[in-house]
Structure 1
């Protein structure tokens, strides 16, 4: 049986979401494909996102940036975390993980900007694929002025990312690279009809459903009084409770939600939250307007803003507006704007085809 090991960055849930979409497309087209996931993204996220079997191996395979809040980075803490992380990899993990890949054995390694996977693949003699819309060296470059401790990581990570045998760049691409294969936007697909989801959440006929999502970041919005006052709207807040709870017009859900997140995006009349790759890709795929919080210190944010503005009715809000609930005063124009037609994502299938060709697997897409 063909066997694939995926190393996935735990920086938010976006990398795990798009990796899941690609792996599901691969598993559908390559009969018998065995999947092994190396990451610290919670296992439940993949159980929710993947309709195919997989093996889960916990590994801190990436740091990215340490967050103070969903939109603020702590650069000194990031450097300290990178140093501790790399010391642990050198002393323990790289050799052990490489041995595990050889022992199974593994035919291919796919990395969503988790550089350890590329290093392990080289050590194990396994072909590797890098899948990205940005890489960490590109993110770190403008931050070196504020935090010089990132400078050696720019050079080091750039060398590691160049190890991939196949380089896939997922649109919207932040830094085009010569020789890389360009892939359309990747988004997970909804599994339920919007009408079913709205009925499940108690949205009355003609009512508005507003999804408030922070993309997997461990942060809860506490000031919900303004939302409660708008009784004609239903507000869904994933990550706002340990278990599903209805409070008037609020639907408080756990991160491990009983409703598939892409189903929520597709059923919503408006998406509100932190701007990230999967949030943008899933909103565009569904044609769901968005109020988003940009991340000024994160270089990808400007690229996503331009891409989103060209495809969806959307507008930026401050994080303080999101926290206070003042953003509700900004949502009515978007709710009144005609909703654009969905743009079903083809990126997962395109990535699966490219990976299969590289691996020498016969790919037969499902109907």
Structure 2
């Protein structure tokens, strides 16, 4: 029996080079391998249509996102109101297949009565109002901070639409507990992020350098990068690398005085994968306990020692695989210790035991297939 599924994506999920679209792209890939016929709906605004998506999907539709000032004059979140399209609704009504809404950003039609009777699945990348509130707190530009605070308020009001979903897919254990409490009548499942790795490919041995990686243009990641440069890496006494998309001038300037600190801007996929594989220590820090950080999964599947602060682990279920350090002094001490400690076959076996198969995309796709 054929399985069909509509997926509404907040953006074009290719290339898969930042959190939200990584989860969507590798979900498409895993479901396609299992024979699911996918109708993908994408909102187009900062990326071009990706012909490679046609290989994974039965149909791909693109809709122009209505960005700009006028989309802000609404009690709905800007990120929701700017993603409404009559053409999208028309395409959804062309059949009666289940619909997967990727994040609150894509949920403009979740409560539409024309979709009553359809299986509606909501994928929560995080708790949106918390995410935007914390972004606002870390933002230094007054107008942007005001917008983020307003968006947090609007998302908090808007969140109630999730009650119309038949299933809620939480990306972390902490988020699962939140949604179970918030929507007691709904089915809530913990479904970790989809990602590229299907096996633990970490290498034994050592290399002597520490790595932080992420989309460096994001407020949160810029804040972390500056913290690591100023409080940790400059004092470590070992080579340190920060790699990712579009590092800000503040990051480049902060790192410039220190010869042991290297910024790798906009690395290719091959270069980023090489850095992840070869780093002796992955230092992963966050100031937001929202969602499940994909960089954590990527580092555990492909990298050597992983050092995190407690917020990075929140609700991940991965505590036993990481070294925890919360203060700069603790981070420096743990990193120095691990930089000289070879990564062993025993370490890799421990990873396999705890990561496989639950944290693989193929396992999550099988669970999702049961729901549709």
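Out of 1, 2, which has the highest value for mean count of other Cβ atoms within 10 Å over residues 116-123? Comparing 1, 2 by mean count of other Cβ atoms within 10 Å over residues 116-123, the maximum is at 1. Which one of 1, 2 has distance in nm of label points 7 Å out along Cα→Cβ at positions 84 and 108, as calculated from the coordinates, equal to 0.7? Matching structure: 2.
Here mean count of other Cβ atoms within 10 Å over residues 68-75 has been calculated and equals 16.5, so which of 1, 2 was it run on? Source structure for this number: 1.
Which structure, out of 1, 2, was mean count of other Cβ atoms within 10 Å over residues 140-147 calculated from, if the result is 11.8? Considering all the candidates, the number was obtained from 2.
One of 1, 2 was used to compute Rg/Rh (Cα atoms, Kirkwood Rh), for residues 132-211 alone, and the answer was 1.25. Which one was it? Intermediate results must be reported in sequence, preceding the final value.
Values: 1: 1.25; 2: 1.16.
This value belongs to structure 1.
Where a number appears in this text, it was derived from the coordinates with a stated rule and is not lab data. None of these values were measured; they are calculated from a predicted model. Cβ atoms are built from the backbone, for glycine too; each structure is taken alone.
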